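All of the numbers you see were taken from the coordinates with simple rules; none came from a lab. Note that the coordinates shown come from a computational prediction; the quantities given were computed from them, not determined experimentally. Cβ atoms are built from the backbone, for glycine too; each structure is taken alone.
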Structure 1
Amino acid sequence: MNKNYRQLTENVRARLNPDNIAIQKSFADELATLTYSDVLVYIRTAMNSPEPEYTQKSKDAGERVKEHLSKELKDVVFKYQGSVMTDTHIKGYSDIDLLTICDKFYTYDRYNIQQILNTPEKKSKYYSTSITKMETENNNPSYSGDSLLDLRNIRNDSERILKNVYTVCDTNNAKAIKIRNLSLNRDVDIVIANWYDDVSSIINDKGDYRGIQVYNKGTHSKENSDFPFLSIKRINERSAESNGRLKKMIRFIKHTKANSDQEIKLSSFDINAVCYDIELPKYQYLSFYDLVPIIYFQIKNICSDQTKADNIISVDGREYIFRGDSEKLNNLKRVLVEIESVYLDLKSNLVK
């Protein structure tokens, strides 16, 4: 074997369980049946999630921030985003993103909606109910207030409130306030944003299809739209259909990246897309070790077939991950090298 799987497993355990708390009995019992094989123990451990106690502390830290802000802020709603919300995080000490969303106004994709409504060829591609929803949105009165001022006020008020509560409160980042809850030993990123609706959001009655625009206090502007809630919904639903197998694959790639001696610049957003692209029937009922070949061949196909790479799309369906980005594809090739080694060692081990 090329890798020291016992050391790699210890690296994963230290990441998942830094306080060395007792692991769930079912997982411990399963590992006990694999002790004859270092590579199997490594794979299974790298697919596991942090113990629930860790994740709960991250969520509790977010809830305490929300409590402090909600006492003073008006016309806001709170939502969470990120890997903790899909249980695909790989660190026991994971931070959490708390979105503080201004509820006084929202923006929408006026240009594309009007293009559809005013172009018969485009309009004919939509059901009449969808056209009605777009017409209603287009006819709604515009917000008469100053949306950027609203966002800046929320940011300034949030900074003031949190500085009075938390000893560690960093307000230097233009897009987020970072606090540390010392008693829970967790960081929380507080992000100020507003709602954003594109065509898909409007015709699907908004909800989890809604996007956000993050406020940048450095430029006093709104960032490009992002759609975190649809991604969370889709990953959770697809993983439920596979009894957690989708999330196991995502975690395995994340640990592979973290264990590599090379710097691998791939985000959770990218890794989620790579795994979500795999057709559910290919892995829906497989054992954990059979997921490794699935991951390996998926990444190999992306790296060797430019057409395949160009068509990998984000979980929310709005962004092509590798199209026109050769550097990101090169980073995926570094992941492939790491996983190929595990795949070959696993294959050799199972033949014995």
Structure 2
Amino acid sequence: MGKPNAGSTGLTGRLTVLPVLIALIGQCVCAGEQCVVPHFETLQGHLRYEFPPEIEKNGLVFALKKIPINREDVRNRILAEINYLLLDRRSRVLLWLSRSDELSGVIGPILRKYKVPKEFIFLAAIESSYDSRALSSAGAFGYWQFIKATACNGPSGCNVYDWKMAVTKWKDERADLVTSTHSAARYLAWMNRVMKVKLKDGNERQGLGNWLLAAACYNAGPRRVTDRLNSFGVSSYWDVPLPEETEKYVPRWIAVGVISKYRQFYGVDPPRRPAVSFETVQGIKLKKDLTFAAMARLLNTNPRAVWTLNTQVPPEKAVFPARSGRSPIKHSINIPPGSRTKFISQLKANGYIQ
């Protein structure tokens, strides 16, 4: 993910080059024998997977934006990603859909709070495969792949959209599902509604006003995208050439959303997982360090289960410290649903809080 005002990216090298072989339809010759072009079974010159009839009839609206699939270039870019995902990355897509179902009860309400389109849940799939500890070669980390510089520096004079997170020796909130999703939603909403966008004529306007452009900026950085839009004199994602990764990023995001919505049409049936559910105890000041092992005993569970709910703490630390230097720390601790009363009473009984 890019810095707010820079052309950096947090997904460098993460999106695989798409092996589009449309020109090689049917059969080819391999060592004197006939062979089928890998991964692309074609009929009458078309890719194996097209859009569902409902989209062909009514069009495609994604992230509150009508997608111009009547344009051949736009249509081909999205269909290429649908075919790539279903033919070359099908197991990964099944994981993404399974995890999006599992996490939707947490991520969905947060997106709605900031009036960010529900389709952005699939952006986290592309960013991290919903892996709390995902780390890119560029140093982007966590569910939403914030680089440290962006995570630690929110917007000035705009507290409602402040996406700043704590990145310390003992915790990294980029790996906290709730905190990082709030931050991602705020960052996206800030770019779309608040960020000053300089126009080619020297004037400014407030916000991108286009969620597809907000997604592109999330990947490539706002400056890189807005400078390119100005240099081409356009305001549409589809009308400007962007870095190769960003060229694939938005069509792939749309492709995941289309596949998810039309699972039966595309023949995907992801494994069903129980929905993630937990509650958060906020503002806890500890009198002594609370290790995950001790917390597991208090909750009658195991330390791994404790960490699964609190992945903002690196596994090599496995502790909620009482202090940072001489300063007490206020903790937000995730616990199994329905265990708040027991947890608080056990903390008091064992001398962790007053």
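Suppose you compute Rg and Dmax of the Cα atoms in Å for every structure in 1, 2: which one lands on 22.5, 72? Answer for the origin of the read-out: 1. Given a value of 0.10 for FRET efficiency 1/(1 + (r/R0)^6) of positions 72 and 128 (r between Cβ atoms, R0 = 30 Å, to 0.05), calculated from one of 1, 2, which structure does it belong to? Comparing all candidates, it corresponds to 1. Here mean projected area of the Cα convex hull in nm², for residues 136-279 alone was derived from just one of the structures 1, 2, and that gives 12.4; the source is 1.
Looking at structures 1, 2, which one was distance in nm of label points 7 Å out along Cα→Cβ at positions 56 and 120 calculated from, given that it came out as 6.3?
1
Tell me which structure, out of 1, 2, gives -0.90 once log10 I(q)/I(0) by the Debye sum over Cα atoms at q = 0.16 Å⁻¹, for residues 64-207 alone is calculated. Answer by label: 1. Each of 1, 2 could give helix-only ellipticity at 222 nm (-39500 (n - 2.57) for each DSSP H run of 4 or more, over all residues; to 500), but the derived value -15500 comes from 1. If mean count of other Cβ atoms within 10 Å over residues 152-159 computes to 12.6, which of 1, 2 did it come from? The correct label is 2.
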